[in-house]
1. I have 16 for relative contact order in percent (Cα under 8 Å, 6 or more apart), calculated from one of the structures P, Q. Which structure is it?
2. Taking 18.9 as the value of mean count of other Cβ atoms within 10 Å over residues 17-24 derived from one of the structures shown (P, Q), identify that structure.
3. Consider the structures P, Q: one of them gives -8000 for helix-only ellipticity at 222 nm (-39500 (n - 2.57) for each DSSP H run of 4 or more, over all residues; to 500) as calculated from the coordinates. Say which.
4. Using Kirkwood radius over Cα pairs in Å for the comparison, can you identify which of P, Q gives the largest number?
Structure P
Amino acid sequence: MLGRQLDCPDCPGVLAPWGFARRRGVRGVGSLRPRRARCAGCLVTHVLLPVTVLLRRADAARVIWAGLLTRAAGRGHRTIGLLHGVPESTVRGWLRRLAPRLEAVRVHFVLVARRAGVDLAVPKALGSPWQDLVAAVVAATSAVTGRFGAAGVIGAVTAWQVVSASSGGRLLSPGWPTGLPGAGANTSCP
């Protein structure tokens, strides 16, 4: 199925099929049993998550994105939990994980928008870091769909899919983003 189409994230090797990871329940998806792959070079195995989930989260990416949209609208963790059927302690964890790095994550999605789009304007500040993050994700989604088309391989491309794919499923992972893409690149003209 993989057919040596994916590069190993740890070395220059390629990934080959290596069975499946354990079955797990994901709120908003149901039961999920992701593929596992093994690198032919370093012999390390990797679990290949679909774009519908984030790393180490029991909720679908669309549920988390809906919660973040609700937070950007000014709601708190209790209301978000009630609206989306998620325990309030889980929502509190999402918000606490993301709050100290809102600016870095916003910059990441602005860079995704700039790389995927042509002559795309940087979203204007909206007065709230949560709203600014949502505006950056909307700009990135617009750029991706503008460049590659609104209908992807498995259907319409949505904001939560862009969030999951461009973060490598690590939106709420510790230490992400580690470094901004191209942060050290020389962008000046000679």
Structure Q
Amino acid sequence: MTVVGVLAIQGDFAAHAKALERAGARAVLVRRAKELDDVAALVLPGGESTTIAKGMERLGLYEPLRSFAESGRPILGTCAGAILLAARVENHPVASLGLVDVTAVRNAYGTQVDSFVAGVDPGGAPGLDALRCVFIRAPRLRDPGPAVEVLARVDGEPVLVRQGKRLAATFHPELTDDPRVHRLLLSLVEERDARDASPR
């Protein structure tokens, strides 16, 4: 069973752990750099991006997380996690990891009271049709670079993107019973394992 870490500094990490288990993985909570050694993939959850960023700084996690991604292990960032993956952050910027070539605009959809649920636009990536997305103080992802693939949009705006083995979602897939986003993360682990196992 694939072991997936969930960064557990602040936010909805427990909901992600449950969603990963529903998707067929074993979830473990990660708070220290050494714990990254034992996981095949990682989730950066939603929450408050400033609080999570300060926790990452306090725990010395910025460079270990970059090294984790550079090793080819997959990462999924949702909402605040997507902000932390972004190359650029606007609207009260926080220190990000710079791992996905997009600009994240914090709280671009409004405050907590402006939360909403919407279906993805038709014509997105195969297997993601009719995906329902929960937005809570969500960022927008703008200016995707040439290496970034937009997998899903809502009202024309990118809400799920991929750059290599890195996924960024502006919504909260852990708050629905739909396992497809977490299974997409697990499929990236399988791709990496198959590549590593192939004869050279």
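1. Numbers: P: 16; Q: 20.
The structure behind it is P.
2. The structure behind it is Q.
3. Comparing all candidates, it corresponds to Q.
4. On the way: P: 18.0; Q: 16.5.
When Kirkwood radius over Cα pairs in Å is computed for each of P, Q, structure P gives the biggest number.
Throughout, read-outs are computed from the coordinates displayed, never taken from laboratory work. Everything numeric here is computed off the predicted structure, so don't read it as measured data. Cβ atoms are built from the backbone, for glycine too; each structure is taken alone.
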